[in-house]
Structure I
Amino acid sequence: MKPLKYWTSDGFEISSYKWPLNERSNKTHKTCGSDNTGLCEYTYNSLGFRGDEISKNGFKVMSIGCSLTEGVGVNNDETWSSQFSKLLRDGVDLNLGISGRSNDYISRSLMTFYDLLNPDLVLIMYTSPIRREFYTENAGIEPFIPTQSWGYMEETEDGKKIQSKLTELQNDSEDFINWYKNHQLIRLFLESKKCNWLWNGNFCVTKDYEEFNRFDGGYGTYIDKGVDGNHPGPKHNQEYVQKLHEFIVKNFPSYLIKNSINRK
């Protein structure tokens, strides 16, 4: 079926109606998501993601999330994924964050690109569970947020109807179960790969849901903001990665050893 192409590295896409990844491949832009100030540079690798080129050798850190991970409002070296990678010897920043995307996107991109990137450490920053991916009747794929519409959901009649119906059907229980489904897929997938990983649940689940490898690190309270005024700034990202690094060093020191005994 045509939708399966979005689960391959060759056919992977974040939106079939607008903003295809290949328009960003090997380019630098001055805008991204809610940032139209022109004050930041957004440099994308050959896959169309922010971060280092996938062929770069070293300790590979695969970070996946939404605009908070992509780093809307901050420069290339100010994202939390970039700053974390710089704390490591030969760290490689493989940032798969994309503005406005969902936990469906997070699980899909992880399983699509894992074997290609072969990361040494995976860091998941979950986003709000209200967000979804939606497949259209003509086998397209679109991001959906009930509180906001753009692209296909805003500019086409079918999209407007879909936006309205999906919003009407959505409820907190379904949102949580959808997050949980993605989380279990991610957990089981990474365990099968014997890959070290941590996840941040600041924006998605109750504090009562605990796992040994959950680290929120207070990311939800910004100490400064990016140039767009909506996202965390470089100082906040720096504080977060320092806490994250200290947490790993203290609790999972083997995570930072390339080819550790935890991996095949």
Structure II
Amino acid sequence: MSRFCVWTFVAVSGWAAASAPAPTIRVAAASDLQAALPVIAAQFQKDTGVTVALTFGSSGNFFAQIQNGAPFDLFLSADIDYPRRLERAKLGDPNSLVAYATGRLVLWTRADSGVDVRAGLSSLVDARVRRIAIANPAHAPYGRAAVAALRHEGLYERVQSKLVLGENISQAAQFAQSGNADVGLLALSLAVAPAMTSSGSYVEVPAALHPAIEQAAVVLASSSQKAGAQRFLAMLTSAEGQRILQSYGFARPPGGLTSRPGFARRN
């Protein structure tokens, strides 16, 4: 069974005294964080004793759910535009928005596909490529980046009929890994996961071919755990959090990053 799924819920339990349960932060997170974020959450709970409940999905779908009152404390988007729009609508806590990473797009294929992706996007016109998995560009930032890169190279019209849309980038990875697609335009953060590196190979799509996948977070105005959410956001933007993100293929935000105050380990 693939390690990737459309929706994943991960609860990272925190330490708590017997007389008082640990607080829980509910985090809506973009699917490209599915490998990296549980590592950060586990370290955070070890350092602070705060429980982190992670739900993964497409940024656009989370944006719509939050507009309709979904009970999250923190939103980690793969597209900075969604947190900005929530902040403007006063659904995001003022001054909590921060860019935390830049996503990277790759072309991935199974080892047994017979497709040589070393040629980059031009390999997609190969007759052996019958299906190309991408995230749905209607609500997934990686899908929009994939379409932009294909248009930049003059390939979109030639391969449009081959596109298979995943609900989010994690499902697109599942399509490619399972063989339901011959190749996938995926997040580097998923391509470097052990299940993907052991079964296929990838080549990075040059960042110049598509708009930057600038990822950002915002604490939600409706949150009852704003202090904890701010602490987790501070962990994400700390040197330690950034080291973990970069180990999973993320780059720093285009304008650099300033660590947010508020993260402190418990004694």
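Laboratory data are not the source of any read-out in this text; all were calculated from the coordinates shown. Here the structure is a predicted model, which means the values were calculated and not measured.
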### Task
Identify the structure, out of I, II, from whose coordinates log10 I(q)/I(0) by the Debye sum over Cα atoms at q = 0.32, 0.33 Å⁻¹, for residues 161-200 alone was calculated to give -1.22, -1.27.
II
### Summary
Matching 27 (relative contact order in percent (Cα under 8 Å, 6 or more apart), computed) against labels I, II points to structure II
### Message
Given a value of 44, 28, 18 for Cα extents along the principal axes in Å, for residues 169-232 alone, calculated from one of I, II, which structure does it belong to?
### Response
II
### Source structure (of I, II) for Rg/Rh (Cα atoms, Kirkwood Rh), computed value 0.94
I
